[in-house]
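A.B. asks: Pasting the structures in now, so scroll down.
Read the figures in this text as sums done on the coordinates, not as results from a lab. None of the values given here were measured: they were computed from a predicted structure.
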Structure P
Amino acid sequence: MTINGNFKKLVRARMQQTGERYTTARQYLLAHPPQGVSAPPGQTLDWDNLPPMVIASLLPSRVTGRLPAKSQGALTAIVKVTEADYVPAGFRVRSRIDERMFTADCDVAAIQAAEVDAKVHSIALSERLMMPNV
């Protein structure tokens, strides 16, 4: 198991956002911990035990595509997971692409829950194409 895996994810996300080198991004995060999170006096922050919602709020979104402003029932998405045959709660598999990727129907609540699911790698939402009248 990776030691400080959450911290390393945050460092790499900062590197991608800012173009900083690993050491620079790491130093910044150590000096500027997330808002509302602190370590006991004399101890360092335990990054691996931060609540999943805190980590998810600091990482780039795993969802590509546009979520509807209002809940419009079922959405269609392509989902990639890190564990073979895993299906996140709230997703109904339509078709399997391979053991770690599938198309699914879901709703906005399921998408939001999947954002903090460590077994979800990415979600690409489908958008209906509007064809011009010819």
Structure Q
Amino acid sequence: MIEVARSLMPEGSFHQAYAESVPLPDASADLVLSSVSMHHWQDSATGVGEVARVLRPAGLFCLADLALPAWLAKLARSKAKSRPGIRHLLAEGGFEVGRQQAVFARLVLISLAKRQTCSASRPAGTSTVTGSR
């Protein structure tokens, strides 16, 4: 897939890496897109923190992923989060969620979030995670 992207946009920069350790400098991207992969990440809070780290202030994160009710995710042994769970994860990671839209039989949720600018209370890219998944 990356080879196809490179052939279509040779001036672009494409990387394959784990979400928890993105090989880009701080504040180096304007847009990050994740397409139906977050439920495979080892640690979604760390991955979202990495997205916040590499985005410039006010950069955009477009996240499309499975959104399942907690009971169904548990039954399916999936790391998929619920719609409110995704919103909470993004907010804790330093994002302002602008819009969420369910698609594909309401099983996939597309969230568009903007990286918040740094504040004195909590820099963007840091997260506080409490409770269990």
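A.B. asks: Taking Rg/Rh (Cα atoms, Kirkwood Rh) from the coordinates of each of P, Q, which one would give 1.06?
C.D. replies: P
A.B. asks: Shifting gears a bit: Between structures P, Q, where is percent of Cα pairs over 19 Å apart, for residues 20-83 alone highest?
C.D. replies: Comparing P, Q by percent of Cα pairs over 19 Å apart, for residues 20-83 alone, the maximum is at P.
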